[in-house]
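Listed after this line are the structures, all set down as structure tokens.
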Structure I
Amino acid sequence: MALTVQRLTKKFGELAALEDVSFSVEDGEFLCVIGPSGCGKTTLLRIIAGLMPPTDGDVILDSKKIQGPGRDRGFVFQEYVLFPWRSVEKNIEFGLELRGVNKEERAELVRRYVDMVKLRGFEDVYPKELSGGMQQRVAIARALVNDPKIILMDEPFGALDAQTRNLMQEELLRIWEKAGKTIVFVTHNVDEAVFLADRIVVLTARPAKVKQIVNVAIPRPRNRTEEKVNRIRNIILQLLEAEIKHPSERYNMG
């Protein structure tokens, strides 16, 4: 088991964002987390990243309790969060510099991940000269280059147009299969979750609880319009619709 979230609760004063959230993630799994807008998805991801502490509960990674940020977790934000004064190459190697990795090893690792995200030829280009999709590829490479155990992704394609988003989803699956990493991916987009995930954790309205965990037992590559995909998509939509219309009528099936 790569990651275990145990009875996680997070309160901001009297306001509860998460309440008794529990689930696990297998090694190499692609897990999506989805829920109504404002339910606490990003808060959950930030706790897993160690960027904020829970009020109660634990997050366990490889039998160790998470108590702060660490190299074992890479984070890809919705905003590209690239350094505008650094080139593609320099953005990707930033974490390696902080770790004191020597210049030759940095160059070799950057080349490997530039190739993986298909940015060969753009090493000396600056973020302002890249499209949104290309900037997000840089962010993914920067997360991967430090060889984390888990990649945490917070709606990373939310700002992209529909066509670019679809292409980036396909690229992410290619990178995931090649890199062999575990991914926890937060999204509000049902189609995206069904296309990407091995399993989908559906959260209730705030305070977020695990409403249901849905298995996506569909071989890849997936056809976005095939019957099996539509069936799971409808299950997720019905679960979310119940939360939006009747947020007080909560139950836990996960």
Structure II
Amino acid sequence: MDGNEVSLSIEHVTKTFPRTGGDELVALENIDIQVKDGEFVCILGPSGCGKTTLLRIIAGLESKTSGTMSLRGKDISEPGSDRGMVFQEFALFPWRTVRRNVEFGLEVKGVPPEERKKVSQKYIDLVGLKGFEDSHPNQLSGGMKQRVGIARALANEPAILLMDEPFGALDAQTRNQMQKELLRIWQETKKTIIFITHSVDEAVFLADRVIVLTTRPGKVKTIHQIELPRPRDRASQDFINLRKTILDELEQQRQGV
């Protein structure tokens, strides 16, 4: 990815929240991250370090307190269709079919029905849900629901896909399968992905780079370039060694080292 242009630029971003009594809670402090076009980046860190807050700022759902943030040179200050969000909770409309869930953003933008159907079918096929277009969420498994969420986010043709622990609610077997599916989708679409996770194993399996944040206030502690070839073998010694290195970093933070 070295030849790719910077897609997302985060410079000196700090986020504070007011607290009763007049003082402030510093959630994020002086975050500097540059993400290249088409890169897959995972963000790890201890609970409460501000990972989700950072993702929400990128999405435009939270405002930063200071610093600058831009996507392809355009300042981020509010939500936009250039960013697609996939949540841990499936966040689907239960009264809408798979197709109509995927079409929701296009409908809001006023895309004509025939074009909506064409685009939604493209992404329904991409995520492996062909044949389930007319099913409702309560007829789908957890993994299938998350596929709908991914298809809905991709249907708006965002420049970047933001994923907040999207597989956290899935059982281990389904989670592993969805990781492989996500890599396939990423390789086919060449989207930039920012992926929040608590799982070191998941981060090492998926990412081009793993960014480790410190305990609150969240700062960038280390950035690991993952050079392992894909598809990655979780049982290989290189994979195990890298996972242990990152786990040790997180454990040291937990112990306050």
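Read-outs: derived from the displayed coordinates by stated rules, not from any lab. As the structure is a prediction and not an experimental result, all values here were calculated from the model. Cβ atoms are built from the backbone, for glycine too; each structure is taken alone.
Suppose you compute mean count of other Cβ atoms within 10 Å over residues 17-24 for every structure in I, II: which one lands on 20.2?
I
To test your reading of the models, identify which of I, II gives 4.2 for distance in nm of label points 7 Å out along Cα→Cβ at positions 129 and 241 when calculated.
II
For distance in nm of label points 7 Å out along Cα→Cβ at positions 73 and 97, which structure out of I, II has the highest calculated value?
II
By the measure distance in nm of label points 7 Å out along Cα→Cβ at positions 49 and 121, tell me the structure among I, II with the highest figure.
Structure II gives the largest value of distance in nm of label points 7 Å out along Cα→Cβ at positions 49 and 121 among I, II.
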